[in-house]
1. Determine which structure produced the value 28.6, 102 for Rg and Dmax of the Cα atoms in Å, calculated from the coordinates; the candidates are P, Q.
2. Supply the structure label, taken from P, Q, corresponding to mean projected area of the Cα convex hull in nm², for residues 182-389 alone with the calculated value 13.9.
3. Where does the value -9000 come from, among P, Q, when helix-only ellipticity at 222 nm (-39500 (n - 2.57) for each DSSP H run of 4 or more, over all residues; to 500) is the thing being computed?
4. With relative contact order in percent (Cα under 8 Å, 6 or more apart) derived from the coordinates and found to be 13, which of P, Q does the value describe?
5. Comparing distance in nm of label points 7 Å out along Cα→Cβ at positions 46 and 206 across P, Q, which is largest?
Structure P
Amino acid sequence: MKLKQKKIYTIRFFLFCSALFLSVLISEKKYFRVDTTPQKAYSLSEYTYELLDSLNATVSVTWFKTDGVEIFFPSLKYLTDTVKEYAIYSNNKFIFTEKNTAELSEDAIKKIGLVPRQIEAQNDSSQTLYTLYSGLMLEYGGETRVIPFVDDIDILEYDIARLISDMQSIAVGNKTLKTVAVMVPPDTIDKEYGYVIPWLEYAGFNVQVLNLPIDNIPEDLPLLVIGSNYIDIGSAAAIDVFLQKHGRGVFFVSGNTVDIKGNWKAVPKVQDFLLNVLARHGFYIQSDLILDLVNFRITMSAVDSAGAKTVNYPFWIMLQHSTVEKKNAIFSGMFSGNKNLQTFWPSSVSVDEEKNKIKISASTTANSIKMIENYDTDPFSNQLSLFSVREKSAEAVVAEKIYPAPVVVISDEYMISRAVDYTGTSFNLDFMVNCIEHICGYDNLTLLKNKMHTALPFKQFDDKDEFVKAVTFARIISLIILPLIITFAAVYIFILQRKKK
């Protein structure tokens, strides 16, 4: 009997090893991968599959990386796995290789366009400064595009799709497909709004800055307008005609002028030609300032002391995911992780929804109030006391007309200025790019930014005591209850087997 059981165990072990060997052998030819995330974050989208089907030549992707860069940026462990899915689906039209930058000279690295990142890390008893490279180079149809540094894979599919689409357009001779006309206050394109052009160019747009005055704007070009009080009556009339001809536009405009380089004092705009034009098209930018309890805390040097002081500044409102139109492509990727869109002294915008088919796309929270005239924007003033004596309500800050042509209006012209340096919210400029891509009809591409690869908590706690209780409960289950269940189960099985014998 024992000999027979031993023979059975030997056969089972042999079959198990054979199955394991065959699985490894088959996996070299067949690619198995299971994506259990709700958003299919680790799977390619239908948009990417269609793009790969449209390839007329081979796409070559090279990952230039420092050996061990994944230690510093853990999500990069999935980069190779993700990109290989392109190669498997495309039937050899997508080639992926890795290249150690240690094998390249400094001149070669600069010529490719890679940008290093330096990270200081603890090494035994000393601090070590590491220079890391992690850049992607894409080649297609004689064109080359480079992502200078990749530190995660959150928008990797978006970047690859965008760059391949750009190279495809050039391959068929269409070099003006992604040109955007820009109006910006004089002498600010390299200063207050110095990030605008680089962000648009990195997104693949050719930027055409319009010099004022101007009497005609081609209606086939998407238009980005920043600010309003510098626009003369003739240029405003040109914008009016542009919109009447179903031109597509994005407007970052406020109802007030703020001295952002000085004392932050705000002054209402008077006789503003562009605001009048927008009003004729159903967008009414109000001469007020919105304050919200959900705001950015700023650290400033106190006037009456030598130290610094951290204060809540209710004029710098943080837009919440719960108060935006969630399925709208302009908000793609804006609220992943701990990101929130940051506004700076926004005005409220009201719309004529029925007459002009305009909708509100984003608003402040219901704990908002408005300040009208006699603005007190001093960070050290007690504006928070106003919330207890004034009526609170949500105020619109982003509105959009969809038909007959898309027009997006954001009632904050400082949102994409260098004010983002104060708050570290450069993703405001990503929001600007989203808006431009939206009016250009690239929603399917922009929506790829919604994929979240970072594992977020199942539940977030605002109450510290509630969080402590949850952690304590989890520890009791994992450290006491589960081990006891396993122990009792093992004892029960042991006793049961003894009885059978």
Structure Q
Amino acid sequence: KVLSPQAMLERIDDRYAWLRDRSRDATGRHQALLAAIDWSFGLLEEEEQTLFCRLSVFSGGHTLAAAEAVCAAVGDSLSPAAVMDGLESLLDKSLVRREEGPDGEPRFTMLETIQHYARSRLAVRDDANLTHSRHAAYFLALVEKAESSLRGPQQAEWLDRLAADHGNLRAALRWLLNERKAAAALRFAAGLWRYWWMRAYLSEGRDALEQVLALAAAATLDEAGLALRAKVLGGAGSLARDQGNYVQARAWFEESLAICRALGEQAGLAAALNNLGSLAIYQEDYLSAQPLFEESLALRRQAQDTIGTAGSLNNLGLVLMQLGEYSRAMELYQESLQLYRRQTDQWGEAPALNNVGFAAFKLADLDKARASFVESLLLFQSLGDREGMATIIEATAWIALAEGQLERSAALAGAAESQRRALGTVLYGLDQNEHQHAVGQLRKQLNAQRFAAASDRGEALTLAQAVELALKG
């Protein structure tokens, strides 16, 4: 058994001077803690020491399967079969903690001070680079497995799974960038950008994608690498567009389009056309958007791409809405919604329901609008899509205004504005017009003071509280 912390401290001697030298700025108490950890480390068997050091490569915890894949290999000094026993031993010695993950699977973590110590040990070992390489490879495989599942019946499960390893994903990509492994970094970014987008990690995702693109620009890419670059450009452009940086978004979308045309890559071409169309919508250039969406739709129908077809139909509906053709837009939205439901794509279904609701609102069918908004909000909530939730909170403010619930409307509008500000997103097109109209009416009917007070109450709400208020209507 490992000695108690107090017993360890009592037996510490000058052999730990090296540790104090490496922590000159640490407090005496912190130095003592590091020395205690070092004493405990010295009592571990060699295999346990190896496992302890290698486990420090994880960020934010890990599963048993991840530890077995990253910390051990057949023919290695540490076999996969030894990892479970080693983890149990480290748990008994309080060097590792066990927690329940979001899916009920155990996850293992280290206290920050212990992990810092373990990482300093790993850094001077011969197997440090191998451990980081295995870590990056494991999470690259996870990202690529998740990519196809982010559009389908398992998307909520995979979003949560990626979220549980958010720290590991960040660390793995950082290592690939630092090691200048352009091909692997492109694969990683191409598979992960949609997660950043769907969970509204817009700034983090865009920064990472920019770094990957800069690295890839200095590398020689084959056709497969160029196709990946085109996909990453599309992802980076989507994040930039949602942040309101339209100039940068256009540059990335157009480069993606050029690559896909040169390669004859039809799926990528359809996506790039759709992206440019969406940017035109954001910039209120509806006449330019329509032919882009129509060309994208034709390519996707030809390829029998059900989810892509649903997306292009939805976006054509947006154009018709902007042109005042609400009934025709409703038809396209309904067709899009049916296709998303056929594929059990809740991430597509949620915004499609929002659009059905908005079309119904403009057609003065408040009951259908409210029902669609509520169903959309519940889906966005289950997916953890904060931007989507903010969109519906805004929409319910319009319903409340139409029904004469003025202070509730102002509070919902304030809550939505607060969430958009936190996410770094913007309104555009009809949504922006409707927002400005609603705020103008509320200021007029409530007076400036009452409107400000109600709006401030909404801005003070948490996201969960704002969702609850929206659902009460």
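1. Details: P: 28.6, 102; Q: 26.4, 82.
Answer by label: P.
2. Values: P: 13.9; Q: 11.0.
The correct label is P.
3. This value belongs to structure P.
4. On the way: P: 13; Q: 9.
Matching structure: P.
5. On the way: P: 3.3; Q: 5.3.
Looking at the calculated values, the largest one is Q.
Read-outs throughout are calculated quantities, based only on the coordinates presented, and are distinct from any laboratory measurement. Note that the structure is a prediction, hence the values are computed from the model and not measured. Cβ atoms are built from the backbone, for glycine too; each structure is taken alone.
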